[in-house]
1. For structures P, Q, which has the highest computed value of FRET efficiency 1/(1 + (r/R0)^6) of positions 6 and 54 (r between Cβ atoms, R0 = 35 Å, to 0.05)?
2. Thinking of P, Q, which structure, once distance in nm of label points 7 Å out along Cα→Cβ at positions 14 and 46 is computed, gives back 4.9?
3. Going by relative contact order in percent (Cα under 8 Å, 6 or more apart), which of structures P, Q comes out largest?
4. Here mean count of other Cβ atoms within 10 Å over residues 78-85 was calculated and came to 7.9; which of the structures P, Q was it taken from?
5. Matching task: -2500 is the computed value of helix-only ellipticity at 222 nm (-39500 (n - 2.57) for each DSSP H run of 4 or more, over all residues; to 500). Pick the structure from P, Q.
6. For which of P, Q does Cα extents along the principal axes in Å, calculated from the coordinates, equal 49, 29, 20?
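Just so it is clear, none of the values below were taken in a lab; they were calculated from the coordinates. In this text the structure is predicted, and so the values were computed from the model without any measurement. Cβ atoms are built from the backbone, for glycine too; each structure is taken alone.
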Structure P
Amino acid sequence: MIVKGMILSKSDVQPVSKVNPKSGEAKKVGTLKLLVTEPTQVIDVGINENIIAADGINQLRALSGDYHEFTIEFKEMSFGNDAGKHVQINGFHLVNLPAKTAQK
């Protein structure tokens, strides 16, 4: 989905390191806080490792303070972990970097 939103501050875009507990492989992902309207709310949006590798953190930080059109998707998954417990994960994820500025 395409939403009009604003990153209020450069500090709202943060890199995050995640480690796969089985393989020990570390990957760099990120998160951003996005102010959206109608209804007005701040949502947490995950940033995948491909966007991070393409200097996405700095590009997103450069967009702070203005409205832009963001393409995001809602992902939901559930599984049984190694301890036999049910784990459910859901949230918004950035599909790609904004291409143009949205109208205010």
Structure Q
Amino acid sequence: MDSQQRLEDNYLRDKKRLTEKEERLYQQKNKGMQALDAIAEASHYYLKGFAPDTMDIRRGMHQLEEIKEELAVQHRKEQQRLDYEMEELTLNYRRQQRTSNEQEASL
């Protein structure tokens, strides 16, 4: 296997790994959001008859919304990190490819 093919194979393998990480991240975010939504619905349903003051329920719902926002923020940060990693991978691949082509041309 020549160096160009090996370089491309490594790039494609690493790119696939990053794409899979992005997919898992997206699935984890959705699962987290769904769990928080389920908690909010169940809390509202079961507590509406018990809470003498609906302010407590609203405060709890507000805290759940803050948790959802924090989850979204963390997801965005991780997505940005993966995007940066993908860009660096692609730039490094192109740089190595160009270097390899130059070396072959000088032979």
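1. Details: P: 0.95; Q: 0.00.
Comparing P, Q, the top value of FRET efficiency 1/(1 + (r/R0)^6) of positions 6 and 54 (r between Cβ atoms, R0 = 35 Å, to 0.05) belongs to P.
2. Values: P: 1.7; Q: 4.9.
It was calculated from structure Q.
3. Details: P: 29; Q: 50.
Comparing P, Q, the top value of relative contact order in percent (Cα under 8 Å, 6 or more apart) belongs to Q.
4. On the way: P: 7.9; Q: 12.9.
Value 7.9 for mean count of other Cβ atoms within 10 Å over residues 78-85 corresponds to P out of P, Q.
5. Details: P: -2500; Q: -34500.
This value belongs to structure P.
6. Numbers: P: 49, 29, 20; Q: 84, 19, 7.
The read-out comes from structure P.
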